[in-house]
1. A value of -0.48, -1.05 was computed for log10 I(q)/I(0) by the Debye sum over Cα atoms at q = 0.11, 0.23 Å⁻¹, for residues 63-134 alone; which of 1, 2 is the source structure?
2. Out of 1, 2, which structure matches -19000 when helix-only ellipticity at 222 nm (-39500 (n - 2.57) for each DSSP H run of 4 or more, over all residues; to 500) is calculated?
3. Where is relative contact order in percent (Cα under 8 Å, 6 or more apart) largest, in which of 1, 2?
4. Which of the displayed structures (1, 2) returns the greatest value of distance in nm of label points 7 Å out along Cα→Cβ at positions 87 and 111 on calculation?
5. From 1, 2, which structure was mean count of other Cβ atoms within 10 Å over residues 7-14 = 17.4 calculated on?
6. Distance in nm of label points 7 Å out along Cα→Cβ at positions 79 and 151 was computed and gave 4.2; which structure, 1, 2, did it come from?
7. Comparing distance in nm of label points 7 Å out along Cα→Cβ at positions 31 and 159 across 1, 2, which structure shows the greatest value?
8. If mean projected area of the Cα convex hull in nm² is calculated from each of 1, 2, which structure is the one that comes out at 12.8?
Structure 1
Amino acid sequence: MDHFEMVEKLSQKANVTYEEAKATLEKCDWDMLDALVMLEAAGKVKTTPETSAQYSTQPQPQPAPVQANGKQEFVSGMQKLWNFICNLFKKGNVNSFTIFRHGEELVTMPVTVLALLVIFIWPASIILLMIGMFCGMRYKFSGPDFAENNAVNNAMNKAADTVQNDKNQDQQ
């Protein structure tokens, strides 16, 4: 590399004028590394974002995440709602509601069917469940989400026992 090329290269690397680069190289006996160190020590090296690199072990602030536009948020929300509904139906279909009379199983249906009956014909379904209790029927939820002695089944058994006791007292 000839002297002209060296001056040009040092001028570009250190971001100094041609004259400063040439004078420094002459002082350093045309040693490029020594010239660069001398310029840095003198504080003449002007750094720009393109010519400098910085490294640090300190945490740097992260750029703010890009906000999704309204359409993406809507689609994401609808996807979450759909997943929730699907999971609800799966749980309702693996668990069941059973109606017993005198210890004999009369009807077993998925909890989803019971929920739909209560939602769409709630007055009739609630009244029928109450009348059934007065006729000696008992109700039980079973499945992976209902333990053998859970609070719901215990409450339904307590209600059926109370109705049965009241019925027995009225007969006496």
Structure 2
Amino acid sequence: MNPWKKISSREIYKNAWIRLREDQVITPGGKPGIYGVVEAKPAIGIIPLDEQLNTWLVGQYRYTLDCYSWEIPEGGAHDGENRLQAAQRELSEETGLTAANWTELGEMYTSNSFTNERAYLFLARELEQDTPRPEDTEQLSVIKLPFDEAWQKVLNYEIKDSMAVIGLLRTRQWLLAKGLIK
């Protein structure tokens, strides 16, 4: 049961990827208030994994945080794209990789206190290398490394991106369940 009551809603800003709205609400405590909500298209994250248990990380400067960030290949779904199509496109654009085998690793909420964005994570296997084609808003560094090293970067707080942390965690759980790592 939803303890919040929405009285009205108005659009503050909108672009191709997000919409910002302000809702007039009655809080769970019964008082009037406002709630700002960022509506976003689905986010997609991919963990590529080859037969030798290597993976790929993507490094890029993140404008919003004013810092460089190591992440998994990730992006957003375009209108009319299903999640798998978006994952296949993003992996190819950012790394040049294509995959013959895809496993969905589930859904996550990126920051549910102010956005309705849902992210979907995929494990991509049976990889082939081609040429990356990043978008003109991306200046990417791509590295291939053993999965254990990527996992160590999570444990050492070198990877802070939430989709990357959760994606690598879920991949590690998948590897453990398959008996591919201990």
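Bear in mind that the values in this text are calculations on the coordinates, not laboratory data. Small disclaimer: the values here were computed from a predicted structure and weren't measured. Cβ atoms are built from the backbone, for glycine too; each structure is taken alone.
1. Considering all the candidates, the number was obtained from 1.
2. This value belongs to structure 1.
3. Working: 1: 14; 2: 22.
Of structures 1, 2, the maximum of relative contact order in percent (Cα under 8 Å, 6 or more apart) occurs in 2.
4. Details: 1: 1.4; 2: 2.5.
The maximum falls on structure 2.
5. Attributed to the structure labelled 1.
6. 2
7. That would be structure 1.
8. Among 1, 2, the structure yielding 12.8 for mean projected area of the Cα convex hull in nm² is 2.
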